[in-house]
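Listed below are the structures to be examined.
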Structure 1
């Protein structure tokens, strides 16, 4: 593989220039782009690298209907075994049906594959170094100098401006939502589950024209996160602003960082400190976080050496631009007889997106929710040639199918026995606000009213 390191002055501008070049249809025939972005945010055990993947030398795709009888995790591992390369992509939530005896009853409106990974043709890292200065590092089997010239000379085309904006709707009414919360609480009182993560979908149908790059940049500016991601698979797009790590492997060490507990940032330093203290000392938030920590410990124990599972940090409070979040870190040493793909399978999907106990929670989720989660609440990330990996949880993410003009994002919260249905509804609206406003603004900008 050829490699070139190029010193640059304005690294942020180069990142967006490179992404715009990668998205352009004339750049490459297969239409694959994946962009990982940490926004310069410090995060325990490090955030995503700032890295752009372009082009598809290989595609590993799985859909339950088309690949019945096959195992997505085995397919992924076999592909990596055949050629130890970088693979980048996602694992959709509905792979739960591969992990346990479960089903998905809701219609697949977005029509994304259940899993999709690519061996990229090009990898571009954007590196900040006090010693060496800011630089782009371009890797690929082609002419790196020619690619650099393409990046330098690329001039994004002006976007077309079609006719009308699209209405953003919620798949459930407030009354239906609160009735479902009360049903979940009946299951909790009956001892079926202790906590359940209930999610609802917002969508725009017949969405018309949406500029994915503009929309992603606006979302990234509104909500910069350590696991920000953009993915283009032909005419399907993932635009994410996730704060949560699902699973990371470095050598024989694996770790997961569940989030449960969120509060807004304050308007003044004193209010900020008070809200941080509130979150840290909230019995409700600590109880929810602890339940998921215990679940994640059990998930990692399935892959770990006996006695190696530990909680590195419990109830850590971390500040982001919009919110404080309660993040715990669970780690373990991978058993030598457990493969990297098995480690992912044994922890999938993320416990913070299901509930406890996990299997019963997923059964109830499919019974009570009215939208198929698909990519949402799955995992997105990359695998290295030496089988290390890093995956985030797909939350705070807009999914868009440009072929059928369907845009979708979902939000949710952990329902417990003492949850107030009205407050949970308001929390969902609050979580939906950022993406909703970005999406509405994008439609209005690209589809001005005559």
Structure 2
């Protein structure tokens, strides 16, 4: 399991990572066995999450994620083990697992971390399948293969549902993904020159930067923005928390970035932080979306602060801005770990989403690769401008056509050509229908199982006493 998820992962391990757990549950019974399994599952996810804990993230964050993820995965294992001998129980494990994943990334602050589909982040062909059924479809396939291998090992026999059928599904999906990706490379498209511009500011909390250091960071940031515009960029995005701007300075600050956009004739997504209190620390993590006329089309506060981040949660409706025929939206970093937010931009017809971000060494580059899944799901490009991580320009097919690491020696300016128009995906139309279908299967399975038990009980009651 530790070799399967997040950083330093080995893709092929995903297809077998649940097998030892499932075999153990097949061969054991009783409360002690299940408690041992729970401990093992939490331990596995603790190893997984510990891989992303690097400076400045505290070690306690491991359990903030490893325990909830383990608990969300637990029902899939335990319910399957209880009903594994029932008809169609083979599908019970993947069905429950993706339902629990969906609940996690739709309704909890843990977002989509730990979702099985992300283990394929380096497989461009399989990534294309999320354009059909979202994360749920790819996760289902991975869990199905795991349970099929388990069934073959435990029962020592091969059936259509455990061998031929998974292959029959997997092979066409690989063909579909390869074909979809390759066709995308054969078409000429209109493009826009974009740029991600990084800051020198390393402030992420207390103590707040001095006025002198902030002014120096601002001067450098404006200089790089001018360089990017001179290089042909028409849309420029700063990274998350590019500067800390005090409330009393914000009015003058906004005036300066509006003048910058007019001067350079650019669309600017200017991301920064405004502290509103220091004891305790509380701030607004936001951006201003400024068009080339210097008008602020909208302001945006981060909708999904990272658990523990002292940011005011944004509640505003999502908005796209038409820039010469290209509909552009924007979000901030962790926001795009939630598929529902990308769906919102899909419903608005976004062609491109700007994503000011700020990572740390432990989640670099996997966090940027996760954003590529949102691009493929909804069929729009993503420009991710990242502090302490990987900036990338991502096509609607999940390809990073340009990337720049903030850990390398560079001028912190990344140029790219991104499509002026997005593409329509099946998932953007049917949304989470696959998940709802799985919920329907689970309810039907429960109903049939209950009726079957009642029928057996009635038959048993009519048997003569011996």
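All of the numbers you see were taken from the coordinates with simple rules; none came from a lab. If you're wondering where the values come from, they're calculated on a predicted model, not measured in any experiment. Cβ atoms are built from the backbone, for glycine too; each structure is taken alone.
Here is how the numbers come out for the structure above:
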{"read-out": "For helix-only ellipticity at 222 nm (-39500 (n - 2.57) for each DSSP H run of 4 or more, over all residues; to 500) computed as -10000, the structure of 1, 2 it came from", "value": "1"}
{"read-out": "Highest-scoring label, criterion being FRET efficiency 1/(1 + (r/R0)^6) of positions 335 and 439 (r between Cβ atoms, R0 = 35 Å, to 0.05), among 1, 2", "value": "2"}
{"read-out": "At a computed 23, 51, 21, 4, 0 (P(r) over Cα pairs in 20 Å bins from 0, in percent), which of 1, 2", "value": "2"}
{"read-out": "Of the structures 1, 2, the one that 1.8 was derived from, the read-out being distance in nm of label points 7 Å out along Cα→Cβ at positions 79 and 135", "value": "2"}
{"read-out": "Origin of the derived value 2.4 (distance in nm of label points 7 Å out along Cα→Cβ at positions 199 and 423; candidates 1, 2)", "value": "1"}
{"read-out": "Which of 1, 2 yields 18.1 [mean count of other Cβ atoms within 10 Å over residues 55-62, calculated]", "value": "1"}
{"read-out": "Label whose coordinates, when mean count of other Cβ atoms within 10 Å over residues 87-94 is calculated, return 26.4 (choices 1, 2)", "value": "1"}
{"read-out": "Identity of the structure behind 15 (criterion: relative contact order in percent (Cα under 8 Å, 6 or more apart), calculated), options 1, 2", "value": "2"}
